[in-house]
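Some structures to go through are shown next.
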Structure 1
Amino acid sequence: MITLAGKSAIMLNHISLHQILFIDIETVPEVYRYSDLTDRVQSLWEKKMRWQIEREGITIEESYEKAGILAEFGKVVCITAAFYFPEDDELRVKSFYGDNEKSILQEFSNLLADFFYDENKYLCAHNGKEFDFPFLARRYLIQQMDLPYCLDLAGKKPWEVSHLDTMNLWKFGDYKHYTSLDLLTHIFDIPSPKQAVDGSDVARLFYEEKDYIGIRDYCEEDVVAMAHLVFKWKKKPFVDLKNIIRVR
């Protein structure tokens, strides 16, 4: 009998790089500050976070820094996807970003429709099973949009789900083990994507500076690093830097 962890390892060995769509998302709170919430939403937030506030000894305002990672209180401001073209040895990177979440989701949905034209395609993200994939699915529903087939898990058996997760693959069945993309890039001697910006800066860049380009660039660096990581795991040379094509 093959366990899910064992199946993941086998899958990686038998999946070609051109079958994978690498993605990353950037998210922010739906409003910038806790004080900007309506009384009703403040009450809902307090109920949601009460246990964590008590455990960590933080204020309700400090807890709101986590709003961007909860789909009920956050929104998507950037989605980056990368796809490998073996015939040209190119990694093509495309981003959808800005202040219109519905437009971002629709453009990404269009891309998914073009990519998932058969059953031999996979969606890959770092910590995707815990964050990126469910966050996106919930935001599609909240925005009252059609859920892309690859994100709709209802009724699917585990082996029918076309998701890869680089963090999950690295666990090798150890469900307690969390390893950041930054650490994995260090271990495998890959240029770190964490330079001037990290995840904690995204809300500030979005709301205070309206630096959508900066957020896009940060998201793209993460996706390129993740693709590089999978190339390493498959013992394949990564594409030449000049062949990383950012599609605008």
Structure 2
Amino acid sequence: MNILAIDTVTEMCSVALLTNDEVHSIERFVPQQHTQVVLEMIQQVLAEAQLGLANLDAISFSRGPGSFTGLRICASVTQGLALAHDLPVIPISSLAALAQGAVRMDKQNTILACLDARKNEVYWACYQVNNNLVGLLGDEQVTPPSEVKLEMNQAWHGVGTGFLTFADELNANILVNLSSVEAKRYPLAQDVIPLAKDIWLTQQNDKNNLIVDASLAIPTYLRDNVAVPPKPNT
């Protein structure tokens, strides 16, 4: 099983490759420079594993939410590579990847993944761990920090840049009860890998659109107004 994973939806750019149950990964903090480095990073992980794109079974990518430009880069690179090599695509939520990183690094079981969404809002979702994989509780949302809410009868671990930008607002929100926080965290391709692997092993024969054609490798914005329309001439 050879799966390439790509994530460019935040300031962090990351690529990972699963082959023979071994993961090769690269991360670079490169705000606004993803297009300059992502293809080189892909070639690097493939070279480390002595594989070519033609040896892949699938490509997985962070479908969002995240920055508008980062999402478009991630989806476009994935589409281009998958179309060129006739590969299926596995879209993975960037919030799920962020939460999966908390499983890997923090050994947590109930996780609030929270990213800065700009415009005084956060992208957020709640996850619970089963067999070392995160599962979504409820929906992914984009709201002001004051509207984030958790089930109060559990100890929650917060992770993500939403806690950097809106620490005061989230701390003042009585509906957010956290036992611990790791704010300087980003979705990473290496944490996309276990989620994509699970889908590849268990969902190939299901008609639930978890594995899609390259043409359907499209971003999830959560916001309807992803671009600001031009002002009319006066």
Structure 3
Amino acid sequence: MINTVDLQNILFLDIETIPQHEHWNNLAEETQELYTLKTQYQRKEEFTAEEFYHKAGIWAEFGKIICISVGYFVIREGAYELRITSFANDDEEKILLDFKTLLDTHFNLKKHILCAHNGKEFDFPYIARRMIVNKIQLPEKLNLFGKKPWEIPHIDTMELWKFGDYKHYTSLKLLTHILGVPSPKQDINGSEVANVYYKEQNLPRITNYCEQDTIAIAQLLLRFNNLPILKPTQIINIK
């Protein structure tokens, strides 16, 4: 499908986000009002803004990043091997700065590409927006200003699966299921992340979940190119 791209030049990634505050009452009154306006279309008449606050992590204006997991291929003994690592912290600024350093240092060439599932609609713009909020200069791979569509160094596995069908949405869980890729959703799902973070205070559990999604995205790209998926021994977690 994308056999013109060297898979070793792709950085696979996934992010986990949560509401900026645990409770609605922690928000300033003006922020509550703005959230109410922002979510009016999604809520309709079914929920109040307060009842809908558990979904605040979806929006970069009201959420924050607690984990970015990344992976990249290397060829070892003639076969692909996936190296995986994460930036996970209670300090969002540190996560973003560490991720920016990775991009600026190791994935800053024209040949390098970022890949995520629904990344063009969620992961890539979310990271960029949170960098702006945190007063961090955007790395070249996230600065899309003035670039033509074919110059944007992003691959979206969900977009690849659309084959031009703009109304078609396929979840990562469904796509891995039908393509025979081990499911990443074996512990928690996205709707539970905030609870695991705030109630359980279990960031390592969230990090593992995020890494499993990143691995699944890399596996999908192998399948899209009719290549065999990786065995567990071919996935190396580096700290």
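With distance in nm of label points 7 Å out along Cα→Cβ at positions 98 and 210 derived from the coordinates and found to be 0.8, which of 1, 2, 3 does the value describe?
3
Match the computed value 3.1 of distance in nm of label points 7 Å out along Cα→Cβ at positions 50 and 154 to one of the structures 1, 2, 3, and report its label.
1
Distance in nm of label points 7 Å out along Cα→Cβ at positions 114 and 178 computed as 0.4: which structure among 1, 2, 3?
Comparing all candidates, it corresponds to 2.
Quick note: the coordinates plus some simple rules give every number you see, no bench work behind them. The structure displayed is predicted, hence computed values, not measured ones. Cβ atoms are built from the backbone, for glycine too; each structure is taken alone.
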